[in-house]
Structure I
Amino acid sequence: MTAERQQIPNRSRPSLSHRLEYAAFCSIKRGLGCLTVQHAASVSAFFWRLIAPRLSRHERADTNLKLALPNLSAQDRKQLLTRMWDNLGRTAAEALRLGEIADNSDSISLDFSPEALAIMRSVQPAIFVSLHFGNWEVTAIAAERFNKPLLGIYKKVDNPLVDAKVLDVRSRFYKGGLLSRAPETVKKVSRAIREGFSIAIMADLRDSHGELFPFFGIPSRATQFPALLSRLHDLPIIAIKAIRTEPGKFQISAEKLDLIHSDRRSADIIENTARIQQKLEHWIREDPALWMWGHRRWSNEALDKAEGRN
């Protein structure tokens, strides 16, 4: 890994509140570190189920869920969101012990399509797209198992001290480093691809610069970056997810997406982005409680229009 990729540029100076938050984060990390991975996940899940429904993000998650899946009753949504907070609590604790999970040969099972498996066994780089579903952090273990070096695109944690600690936990699995979105990111990523790195991108967040695509029938701006990279470098796109099958055990699933490649590059990028979003929505619909409904996937304007239709 080059020094350039190890550095995270423009890190803001920590404030007093950042330092206090970081102290609390480290205390929680140490406390959970005294427990097994399974027990730490259970304790974290308990507190997330207890505290999270009292926060504003719970209301946002309920609103998103109500408009995206209007056939659910209020009781159905309540039960689903309880499971969502439980999953997020477990994921938060497990993410801090990712190395232990990876080192346990019994913790991971793979369910890869034949095409995805062939790519994993080859030296060819790929574009991996995933979503905040199940335990998304675990997906990087698959690349390590196949000795496929990764560079990840990630969203910085607001607290720079916590961000640095999280990067440290992830660094083992991202040999090319982790980059936040910035004007120079495309050049750095393109260079990494030429050096043999695969690229991992979370594709389920709203991108204010992206085109509008239907997501659960509601228009939402989605990142076209995976489809752009795939087209520029003629690389396959692999959709990948990880779900918890039992405490401390996970199944990683992956499949190669069918892409179009014509002489109309811009149209192809838009169509292939739509196919990525369709795959992510399909996975969420299989078990909605495993997705993170509390983020701002849709604009307020789009939600208002959806509410008017319902």
Structure II
Amino acid sequence: MLSKELFEKALIAPAIKGANELWVITGYSSPAIVIKQLDRLEKAGIKVKIKILVGMIGLDGMEITSHLGFKKLTKIYGDVFSCRYVLKKSITHSKNYLWIKSGKPLLGFTGSANYSINAFSGKVIESLNGDDPCEIKELFEEIEKNSIDCTDPTVEKHFNIFKADSKKPTDYRDANEELQNLVEKAFDASGLKSLKLTLLKSRGAPAVHDSGGINWGHRDNRDRDEAYISVPTQFQGTFFPDLKKRFKVICDDGEELEMVAEGANGKQITTPNGNWKLGRYLRKRLGLKSGVKVKIEDFEKYGRSDVVFYKKTSNLYYLDFSV
């Protein structure tokens, strides 16, 4: 039985010994424990994929800050982290931890500790016992059938996502600064190649395209949000991936876009499967309603009319549109 140093013994040691996946069933959880564990493993040069099922949200709901935190972490870590909420018909207060190595169940724990900072802080008495990893795997897969991803747009239809009592301390609030630091870390553009692209016409006095660029949709019977960003000739086919090859863009506000180079020689970039997604995102950043025609005054009020792309890898970029 484990009752001391739970964090090191249950959440770190198995990874050091070669396990590369952790599946967790927990009654309650918060983004803080995910940050702490993945940061600790990253510093040790270890990559682990974490999947969690939050079992009691169907009964007790979840504070909106924790919900938004989980969503933010899925964007920061991509396929390394996933979080699902268990539907009311299958609520569970179980706490199970399954370590997997190369696709095979390796080690299991069951006990009193939720996957949370409080439970693994050492400030409260918690315990975990060794358990059959294959049985935990079966339990996880059975519960998972009645759950939805935390990023599912219908989450708030299934669960009570509520605003926290400001006087009540929570794991998330205690770790709010950690989460912000992590977002900044994920957007660390120091030392990366960059490219500044204007959202205005490239020639003449500062002006917004009448029916091009951010206003591409303002023609014929198009979706008014349709947009693209022009790429100067000298950077076409060099800074961004080849034509039609999709790449991920993490924005300075944590939003994530899938983008692609289009047109002759990659003369513009936009969002595939609907270039309205780019236009809607930019309008949201400008504080405008969806579909409105963007004017030069809107950029002046916002404080800038360009974006900067930073190249992290061949298919991962950062976008800065902050003011």
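No lab work stands behind these numbers, since they all come straight from the coordinates. Please read these numbers as outputs of a predicted model, since none were measured by experiment. Cβ atoms are built from the backbone, for glycine too; each structure is taken alone.
Of the structures labelled I, II, which one yields 6.1 when distance in nm of label points 7 Å out along Cα→Cβ at positions 17 and 289 is computed from its coordinates? The structure behind it is II. Taking 5.2 as the value of distance in nm of label points 7 Å out along Cα→Cβ at positions 49 and 265 derived from one of the structures shown (I, II), identify that structure. Comparing all candidates, it corresponds to I. When mean count of other Cβ atoms within 10 Å over residues 25-32 is calculated for each of structures I, II, structure II comes out greatest.
Matching task: 28, 26, 20 is the computed value of semi-axes √(5λ) of the Cα gyration tensor in Å. Pick the structure from I, II. This figure was derived from I. Determine which structure produced the value 25 for relative contact order in percent (Cα under 8 Å, 6 or more apart), calculated from the coordinates; the candidates are I, II. That value comes from structure I.
Taking helix-only ellipticity at 222 nm (-39500 (n - 2.57) for each DSSP H run of 4 or more, over all residues; to 500) from the coordinates of each of I, II, which one would give -7000? Clearly, the read-out refers to II. Calculated for structures I, II, distance in nm of label points 7 Å out along Cα→Cβ at positions 161 and 241 is largest in I.
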